[in-house]
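Once you scroll down, you'll see the structures, which are given as structure tokens.
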Structure 1
Amino acid sequence: MTTTLHKPDATTGTRSTQDIHAQIAQWTAELGFDAFGITTPDIFHALQYHPATALDRFIERGRHGDMDWMETHRARRRDPHALWPQVRSVVMLATSYAPDEDPLAILDEPDRAALSVYARGKDYHDIIKGRLKQLAQRLASATGSDVKVFVDTAPLMEKPLAAAAGIGWQGKHTNLVSTSHGSWLFLGAILTTAELPLSAQHADRCGTCTRCLDICPTRAFPRPYELDARRCIAYLTIEHKGHIPHDMREAIGNRVFGCDDCLAVCPWNKFAAAARETRFAARAETANPPLCDLLTLDDASFRQRFAGTPIKRTGRDRFMRNVLIAAGNTGNPHYEPLVVAHLNAASPLVRAMAVWALAKIASRNAVAAYADAHLPLETDADVKAEWQRARAITATISATHKEAR
């Protein structure tokens, strides 16, 4: 989200840089931000790890998957000046969404859906944008400058800018880490034509720790400080629009929307207090609900259940794809009737994952019978392939059992 606010007719421009820095600190506290810092749009050229070069390498190696917008807007993302030539300073804001419980505990309950911490409450865009606009208006009035507000959706590399502004550093999992708030920070940015005092950059304090790399169930980090989104469960369950690769499905477990593993194990989280903003907390509908409840959602009930949350933006079909994978990973035949109900779904994405889940939880005779009934009528190539693969698996199991006799 981007909002432009213009300078007022009467400009002040007489405050000292120290005065305006102190004033911004006061405003951010009043508005509920947990941290802020100021940097320059030219900082990318001075950072040791060269964010623009890292972005180019990320895209050229195809690690952005099907997030085509990263390639489309690469030039603007590489340089804040390309986004707004008049920008002279960047104010970065951070808001904690730290949970009050261990987000990894739910992974031991396969019959419940693990929903990423950031997505359980009200959509952070809606909360943070309002605060940013208030702060930007005050800044524009105090400095006589023009300002632009950004919350995550614009082609702006917020994490390197936040690191340059001293809020934290980009950890080995590529996310921002703070000594005060751990890995649980939402970011927003105000670009301004005002020349503001710069904050000191934050040193990298990851040291020799590799917990975030070691815990990743799909090995999405080729090396420290590099991510391959195509192997990241957060990307696969949220951004990816197609079928999730076969070799990733079992590793997903019950992670139905996003993944917090690499964030949750960061040792710096021990200093993070639970988020002050109560609207980020889970609602009853999003508190890692039972899979059986989610498997019955049609489009209308999905929209109603997840209204106002980031989950709604992904859409019901992709969400159901993820739920079906989680159901298959339980290995529990109890889910068979709920899965079978999706074999005739309008979306091939849902039908294909229903077939895969069925092959994981139903008997080989049941899978063969369902295949006989559905495969001759199927028109989608990917769904057909899932049926043929399921048939082959059951045939292999049957042959193995006969040899054992």
Structure 2
Amino acid sequence: MNAGAIVAYEIVAGENPLPTLCSAWSRGERVFLVSKNHSTAARQQVLNAARVSDMLQTITHDHTAQKINLDSCPPTASVIIETSGSTAAPRLIELGLDALVASAQIGARAIAFGPGDLWHASLPATHIGGLMIHVRSLVLGGAVRHAGAPKCWSDLNGVTHISLVAAQLARLLEDTNQPPASLKAVMLGGGPSSQSLRESALRKGLPIFATYGMTETASQVATDSIAIGDAATLVGAPLPGIQVTIDSSNNEILIASPTLARGTLVNGALVPFTVPLRTRDVGFIDAQGRLHVAGRLDAMFISGGRNIQPEIIERALTELPGVRSCCVVGIAHEKWGMRPVAFVQLVQAPHSNSTHSNAPTRNTPRMTLAEQLRQTLEPFLIPDMFLEMPPENASRMKYSRAELTQRLAQGERFRQLD
């Protein structure tokens, strides 16, 4: 295969991707990471969009991965990741190895990782957060444990580092046992998390680090430890060498960074990103120089002339007892133009031997949620409906507003929490 050729690698959960990736990168190939979860039609669609020339065969045992220096690979070597965020149509983002290496090295300034450490890898390598766990191992020297998403603290015995989204952390906190003493860093990202969730974790003695990043920046942009009393929007100071500014016209977060991706693939052709990168995220920088992320420009909608940022409602909802996670979308309304609807995942009813608090369960009435929200939110922000999160979505690391909105618009019925 010629250097610069685009090849596809189908990622299998629990499999170490480094031997296959390093072999391809040493030949200068551009590797498109394909999810095993794609339907046949969706798989063929993304392969055609990337103009893939060949499929890689998985290499299970190869010492190349332990010896390779990513800096010495041909400059054409890269990884291509499919991303849709929470609102947009799928895009193919191409990252050079220089960006991956820079991300690992810069990120280590906030969260040290090296020989003797063990990172629990439950995120798929098709996601930038999952891929970077392996890149950090290669660049910094720590080890990786391939396993599923942890459901209780015993799943993390011996682990020093783990990356979690809010729903995964909330589930772990339902386990009344103590977390492993081996934990050095719990990286919390992937979207909004409530202040009560963060503080519950801190009171449990967990070393919580808030983080903000995206595929376009090879994961981390800002990462920092958090403390009791910190705002739920806080993600920390920008990492060394990463410049973050705020567009005064709309509060959009702009980023210039050595970790920036090369661009996006459109019909097989690379369209470079402009610098600074416009993230479509809304935020601000506080007096201490720390970045706060309030939500997405793409997610905001107008209801009766008032701007609604769904993340504000989501943070308030996840503050309520018994709510594990949620996703708020806007639907058409004859009078107000748009109105919010909340998909909610509730905590399962506790087992008889559990000492869990008397939190509401799946039978929580809709008005209970609405009445509690009225204590903290303005009336126009209270969702018109509270729907049960579909089981196939509840298990995902990140919810898709676009998908849930489309399913509602197509008339699909969901169980109301009333």
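Between structures 1, 2, the calculation of distance in nm of label points 7 Å out along Cα→Cβ at positions 240 and 328 yields its largest number for 2. Which one of 1, 2 has relative contact order in percent (Cα under 8 Å, 6 or more apart), as calculated from the coordinates, equal to 19? That value comes from structure 1. Comparing distance in nm of label points 7 Å out along Cα→Cβ at positions 224 and 384 across structures 1, 2, the highest figure is found for 1. Here Rg and Dmax of the Cα atoms in Å, for residues 72-271 alone has been calculated and equals 18.1, 56, so which of 1, 2 was it run on? Going through each structure in turn, the value belongs to 1.
Which of 1, 2 yields -6500 for helix-only ellipticity at 222 nm (-39500 (n - 2.57) for each DSSP H run of 4 or more, over all residues; to 500), as computed? Attributed to the structure labelled 2. Out of 1, 2, which one gives 1.11 for Cα Rg over 2.2 N^0.38 Å as computed from the coordinates? Value 1.11 for Cα Rg over 2.2 N^0.38 Å corresponds to 1 out of 1, 2. Comparing mean count of other Cβ atoms within 10 Å over residues 152-159 across structures 1, 2, the highest value is found for 1. Sorting 1, 2 by mean count of other Cβ atoms within 10 Å over residues 168-175 from high to low puts 1 first, with the largest value.
Where a number appears in this text, it was derived from the coordinates with a stated rule and is not lab data. Predicted model only: the values in this text are computed from it and were never measured. Cβ atoms are built from the backbone, for glycine too; each structure is taken alone.
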